[in-house]
Structure formats: C-alpha cells, structure tokens
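Colleague: Just below sit the structures, each encoded as structure tokens.
Just so you know, all these numbers are worked out from the coordinates, no wet-lab data involved. All figures in this text were calculated on a predicted structure; none of them were measured in a lab. Cβ atoms are built from the backbone, for glycine too; each structure is taken alone.
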Structure 1
C-alpha cells in the first residue's frame, strides 16, 4: 500500500525540477496528482513541460493531470483549485512550489519588482490554501507544504559562493522569510481541524535538469549540491505525518523522521540523509 493511496495532490511549478520530482514521488506512493505551471507545452529555453510531467507519471502507472495557470494573473489563479479539483476530486495535499526571483541588489530593487516577487512567493501560496480549505475541511484532514529557501536567512561570511550571489538573493529571501512566518501562523490556526501546514527548503542547491548554472556549481562546489530526491522524500514525510508549523531543511526532516532516501519511483533505496549515492 502506498503512503498516499486515495489522496489527491496538487503541485505548482511542476513542469520541471523540484515540483516535478515531488509529483513523481507522490504518484509513486498512490496519489492522484494534478500539476500546474504557466503553460502546458514548450517553455522556450527552459527545459520541461507539464505535458512531459504527466506523461512520465502515467508511463510509470500513476494518475496525473495538468492545469495551466499564470499565477501572476489574479483572475486566472482565483479559480485554480476549483479547476484542479475537477480532475480527481477535492485536494488533500497542496504543495506550493512555484516561485519567482528578480536578481537585483537590495539597494536598487524597485517597488515594482518587490511587489511582483512578493505576490507570487507569498500571496499565491496563501490564496491557494484558502481555496483548498473547504475541500480539506469536508474531508476532515489536509496537508499544505510551502517550498521555502535557505535564502530566508542572511548568509554569513565567508560566503559559500560569490559575494554578489549573497547580495542579490536578499529580496527573494525576504519573501521566503515572510512565507515561513505565515506558514507557522496558518499551522497554529488549522491544526485543530487536522490540517497540517509546514515549510521546507532545500538544504543545498538541488541538482535538477534546469540548466548549466547548477551543473557548473556542482563541478566547482559539490558540497553545495543535493539530489532532487532529498526534497521529494522530505515532502512525502511532511505531507503524510502530523507535523505542525515546521520550517525545516530537506536533509534535516529526512534524518529526523528516520527515512531512507528513495528514487522517485519509490522502488529503490539510494541513500539516507547523509549519503548521496548508493548504499
């Protein structure tokens, strides 16, 4: 029996990377998965589409559907959970993975940029949970996982990478700090209804298929990289247990829960919180 048999999960930003990995892992555990991103098909120079995510899950024997939505469009996102629920029923699990960053120095970051990034990274996760709450309440339980970032905390010198990288990540990190705080407030309010809200950030930069930049860092600083399976395993723990208001790193929750690290198909143990390769 899969850990998520009979449950419906909705994951934003799932055309590639962390969102796709979580969708694959949840589907492997029996969830019917609905994935969302801005477009179904080609993303220009970005790898991955929602169609590919759904096709991969279905090819592995899972259930999946896609709903395209531009989350920056208030009207489009106002009905997103309703449209997602039309596929397999009310949402049990919401994973808010979609995010945006504008790479500006804090001293020159414009109000337009701040409003745009804050809206997507903070307002959208809150609004989607608000939309999902009636269905969760009717079912008597629910889970919400907000994907955060280590950048919510100011890095301490000596910086792990270039100094400029530590500076330009600040405005983005500020939105994730706000999301962490709101996560804890929601968790405290909703736990009495068996609705569990938590936030999780990658312990390090996640190795995905999204481009050459991460590959370059992996070559230069392998200690700064973690496999995408770590995020998927941590998400599974936080969306099955009774965790309340946790703001944690992926590796820490995998270790604290005693989980082994599985491949995205859930069929093979590939490590644990301390190892990245085969056991």
Structure 2
C-alpha cells in the first residue's frame, strides 16, 4: 500500500513539473495580432517558449503574415536582417512604402525606431533562384535611400539591443517589426558603389549614427541575393517589377523621438522627415 502511494505521489509531482504545451503557430500569431490591434507591446514568444526553434518561429511569422495579407495588406517588397551571421527575412507592406519628404505621426506606433537603409528596386520580375550577384544586378534597375521605421513594440527592447541573438529571435514571429519605409529619390543602380557609400543620420542637427566603411562588412548586393533566394523565393513569394528589398541598417538602430531627422547618403541623396 505504501509503495502504491509513493508511486502516486511521484506521478503527481512530475505531472506538476511538466512544461505547458506550446500553442500552435496560428494561436501564437493571433496573440501578436491582438497586441498589435490594442497598440500594446508584442509578447516575446521566443522567451516565453524557449524550446521553439527558428523554423517554428518562422512558422508563426507565416501565420501572422497570412492574416495580415488576407486582411488587405499587399506585398511591396522584402527585408533582411542580421545578414550574414544569422540572417532572417520579412515582408514589406506596399501600404507602408512612403515617399520622402514626409511627416510621420508617432501615435501610429507603440515605439517607433529609425534605421537608415538602401532600397534595391527591381525592374524585372524574379520567379526562380538567381545564380549570383551578376544575375541580381541584371534585374535591379534603381537604388533609393530608404529610412525604415519599424515598430519596436517589445517591452524589454533596450536589454535586447545589447543581446542581438535574443533580439533576432524576438523579432522573427511578427515579421521583424515591419511598419513603414520612407523612400528617397532613385538613381541608376550602376551609378553608386553601395559598399562604399557614406551614410550619416542626424536628429535635431546632431549626428546620431554614421556608417563605418573600414574593416570587414557585408557586401550589400550579396545580402540582397540572400533575401531573394533564401527568404522571398523560399517562402513562396515571387518578386515583381517595382518591388524593393532593403538588406539591413547602416548607421544603427535609433529610437524614434519627435523631431526632424536628416539622413545624408552622399551621392545617393539626402532624406528629411519629421516624427511628430
């Protein structure tokens, strides 16, 4: 009798210690969408369920994007991040692609961020994997200054910025925080060496970020190629003429405070915008 009681107590004890089942991708995506609708910080799913693999986090992103695109959003392009060390991708919404100059209302964000990027605009559609950068350059016709304005709606964002692996996994499920991208005037793709392009971000007239051109750095064309082959096409999207790809920020991740921003891209032009 005593041994039976002992077995019963052990079973109960281990049952109490069992990890809760991880909800499916659709249920997790619904939580992200609910937070978005309420203008609340996104839950950090990768922290809440550390057993989720990158592929499982990407499955949540797929469910999240399916809901966003089913509700009327359209694909305007694609984005990459953390390339080449631990690359991830996301979708840019056509409705979020804006022309500079512009006044951007802060109230449409929970926590706006400012990232200086370069947009690679496609002049031809892409339906199959591209062999190399040379093939990529044959379908990209224009370059544009691109100020990405993601929504850093994460409760512990400041700590995550000091822990890039954590930040990366936190961003995957909700499409890498995509919201708006401000595009400057285009130039011919062969008119600028993007890998040697100086970029300076100013806020209120003061420099808050500069692109470092010395030392090892990613080849932006190779980064775009990764987004084409390993994200957009791998996820079942074709690339249409007129769509853009932004492959990563150049001067750092800046909090979006109210006021005037100026991003100087040298020969690619100057972009001004205001967060208000």
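Colleague: If distance in nm of label points 7 Å out along Cα→Cβ at positions 113 and 193 is calculated from each of 1, 2, which structure is the one that comes out at 3.0?
Modeller: Details: 1: 3.8; 2: 3.0.
Clearly, the read-out refers to 2.
Colleague: So if we calculate relative contact order in percent (Cα under 8 Å, 6 or more apart) for every structure here (1, 2), which label has the highest result? Could the numbers behind the result be given before it?
Modeller: Working: 1: 18; 2: 26.
Of structures 1, 2, the maximum of relative contact order in percent (Cα under 8 Å, 6 or more apart) occurs in 2.
Colleague: Looking at structures 1, 2, which one was semi-axes √(5λ) of the Cα gyration tensor in Å, for residues 153-232 alone calculated from, given that it came out as 29, 17, 9? Could you put the intermediate results ahead of the total?
Modeller: Working: 1: 29, 17, 9; 2: 25, 20, 15.
Going label by label, the one that fits is 1.
Colleague: Suppose you compute helix-only ellipticity at 222 nm (-39500 (n - 2.57) for each DSSP H run of 4 or more, over all residues; to 500) for every structure in 1, 2: which one lands on -8000? Each step should come with its number before you reach the end.
Modeller: On the way: 1: -12000; 2: -8000.
Value -8000 for helix-only ellipticity at 222 nm (-39500 (n - 2.57) for each DSSP H run of 4 or more, over all residues; to 500) corresponds to 2 out of 1, 2.
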